[in-house]
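Undergrad: What follows is a group of structures, each given as structure tokens.
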Structure 1
Amino acid sequence: MNPPSSTVKSLRLALSALEVLLGKVQNGLGDEIERALDVIEAARGRLIVVGIGKSGHIAAKLAASFASTGTPAFFVHPTEASHGDLGMIAPQDVVLLISKSGETRELQDIIAYCKRFGMKMVALTSVADSVVGRAADVVLVLPPVREACPNDLAPTTSTLLTMALGDALAVALVERRGFSERNFHDFHPGGKLGAQLVPVREIMRTEALPLVAADAPVNAGLAVLTKASLGIVGVQDKAGALIGVITDGDVRRHLEASAESSMKAAMWETSVAEIMSDNPVTIPPDIMAVEALACLQAHSISVLFVVQAGRPIGVVSFLSLLQAGVA
């Protein structure tokens, strides 16, 4: 079933508007974006994002995005600001003013306050020659585009552009600050995303690791394999380094190859070092759980050892990652 023609028209308007915005970024607006990034990055305080109506909803979302990606930020409601919340804005802060028309009356008290105490302001508006545009230290001017609303009234296309440019600022600051996945986890400890970013050392199994000495007979390795129920046993040299692993498959193949010899020779007189798979796939303890999952999938295995300085310190399996909410 094809979508209604009005839906197609709206999508075309949105895509066309994004293309116009991209063109402005490539032909002049990019310099202003760099100035805005310089101002925000240099702030000794926080980024205060303000707006009213639809711009207010976008401002609240952008403040959350900035805050979760390494730029301390929060949303201040302009009306509440005029009744005491101006005290939430400090001289070392930078204020991001969002207003399509640039003439939003509710922003005027904030603008006057910032001028009085010397706060830097960045404006995100469609009209440079406006109250907001003239007051700001840096003005990011959105292109004049038709709203997707049939009456060209409801903020739709303009809100899309505002959100896109605001998110672009947040992402650019992520790169400038060198904000890493581990930093990201500090601010996102909950849910599946938080589980994926947890270091493996926090979820790996560390007790009763399935390990056996290299000179141990296959029978001893099989006993550890059976007891651990992980499908893998690590083989250690005399110094305790992990030099190989044996799996259910290794034991099965060994028994098949030893069909014509005695059980004693196959199980008691053959060492695990003779049947092990050397150069096993391992991971360090500080990689993220999602990276461990990717490693398991890349090598089509279900369990691997966590190794530090050559020694096995833990084991992680697809099942344990699943239980932790990673997979």
Structure 2
Amino acid sequence: MRPLVHLIVLTALITACSKKIHPPYDTTKIPKAPDYSLLSCWAAHPEKEDEADKLPGKSQFSIDNPLPAIDVFFVHPTIYTKKHNANWPWQGDVYDTQLNEKVDQSTIRYQASVFNKSAYVYAPRYRQAHLAVFTTGNDQVKDQALQFAYEDVKGAFEHYLKNYNQGKPFIIASHSQGTIHAARLIKDYIENKPLADQLVAAYLVGIALKTDLFESLKPCTSPTETGCWVSWNTYERNYYPQNHKEIFAPALSTNPLTWSVDTVYAQTNLNQASVLRNFNKVYSNLCDAQNHQGLLWITKPKFFGSAFYRSKRYHIADYNLFYGNIRENVSDRIDTYIKLKNP
């Protein structure tokens, strides 16, 4: 499914979910726990061939050879969006082949792959909370489902640290639900702890996070700053989402074309490359970007079929629209980190 068309479906699903009576949270209806010693429980892992290894386009992207000893721990967004599975209505099953294919062919291909130029990508499968937790209105169900998902992410990170990290620098990256978990991971394991020295940067995208979310970890304010974090939520220019003042206005918004947090307008010619449905087709100068009151505003992109895209929300394409710029920025921050540590 086309990533931007997917967003139309996602919006419809959210609307539909808000009108339904959802099942209660039943702790006896939980899928089997992931075993992170198995490569199959990783959507992306350096020891196997996966969608995070893919390169869009035909020749304009490359992978550093050799790769620096840097890892990315990527936490994927909500892909469990369809009808609730009767066996485990609120948590995705990491052994569900169909769900895993959807994870791999969407977020891993279009998002996690952006990091493969200059780092090794680790992306755990986890018992993600169903999309409906964000619209159910039942805070207890939401908290239980997200907490359960976080326990898996936490377990995966602990396994990564024990078995793969070996003291290497790393990047934390995420999108949407994944960002909720990644932010908690930083608070629990990294901020004000020895691991903070190994953090190159954090890309916490697709959820409104207040600028003062962390005590000591500061927002990045330049393209090469390290030990900091970036975040953005993409909407069409002049549009304000519901609860904008309460949720988005206090949030950090990083412009992925300039990597600044100011409100200076970035023209389309700064946009190096975007990737939509056809992973082998790369769009140059597809959209502009400007920070505005906690939102990343863009002018509606023009591409084949864009006339049929009616939503003002570009959540599903937070990474896709700025694919080339993110790719280069990751490399730039890694280069700076290495130089600072090895002057």
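Any read-out appearing in this document is the output of simple, stated calculations on the displayed coordinates, not a laboratory observation. Predicted, not measured: the structure shown is a model, and the values here were computed from it. Cβ atoms are built from the backbone, for glycine too; each structure is taken alone.
Undergrad: Work out relative contact order in percent (Cα under 8 Å, 6 or more apart) for each of structures 1, 2, then name the structure with the largest result.
TA: Ranking 1, 2 on relative contact order in percent (Cα under 8 Å, 6 or more apart), first place is 2.
Undergrad: I have -0.78, -1.20 for log10 I(q)/I(0) by the Debye sum over Cα atoms at q = 0.11, 0.16 Å⁻¹, calculated from one of the structures 1, 2. Which structure is it?
TA: Working through the options, I get structure 1.
Undergrad: Looking at structures 1, 2, which one was semi-axes √(5λ) of the Cα gyration tensor in Å, for residues 105-176 alone calculated from, given that it came out as 24, 18, 9?
TA: Matching structure: 1.
Undergrad: Figure out for me which of the structures 1, 2 the number 0.70 belongs to, where FRET efficiency 1/(1 + (r/R0)^6) of positions 129 and 249 (r between Cβ atoms, R0 = 30 Å, to 0.05) was derived from the coordinates.
TA: This value belongs to structure 2.
Undergrad: While we're looking at this one, here's another question. Quick check: 5.2 is what I get for distance in nm of label points 7 Å out along Cα→Cβ at positions 41 and 265, calculated from one of 1, 2. Which structure matches?
TA: 2
Undergrad: Comparing FRET efficiency 1/(1 + (r/R0)^6) of positions 137 and 241 (r between Cβ atoms, R0 = 41 Å, to 0.05) across 1, 2, which structure shows the greatest value?
TA: Ranking 1, 2 on FRET efficiency 1/(1 + (r/R0)^6) of positions 137 and 241 (r between Cβ atoms, R0 = 41 Å, to 0.05), first place is 2.
Undergrad: The value 2, 9, 16, 20, 19, 15, 11, 7, 2, 0 for P(r) over Cα pairs in 5 Å bins from 0, in percent, for residues 153-288 alone was derived from one model only; which of 1, 2 is it? Could the numbers behind the result be given before it?
TA: Numbers: 1: 2, 9, 13, 13, 11, 8, 8, 7, 6, 6, 5, 5, 3, 3, 2, 1, 0, 0; 2: 2, 9, 16, 20, 19, 15, 11, 7, 2, 0.
Going label by label, the one that fits is 2.
Undergrad: Matching task: -7000 is the computed value of helix-only ellipticity at 222 nm (-39500 (n - 2.57) for each DSSP H run of 4 or more, over all residues; to 500). Pick the structure from 1, 2.
TA: Details: 1: -13000; 2: -7000.
Derived from the structure labelled 2.
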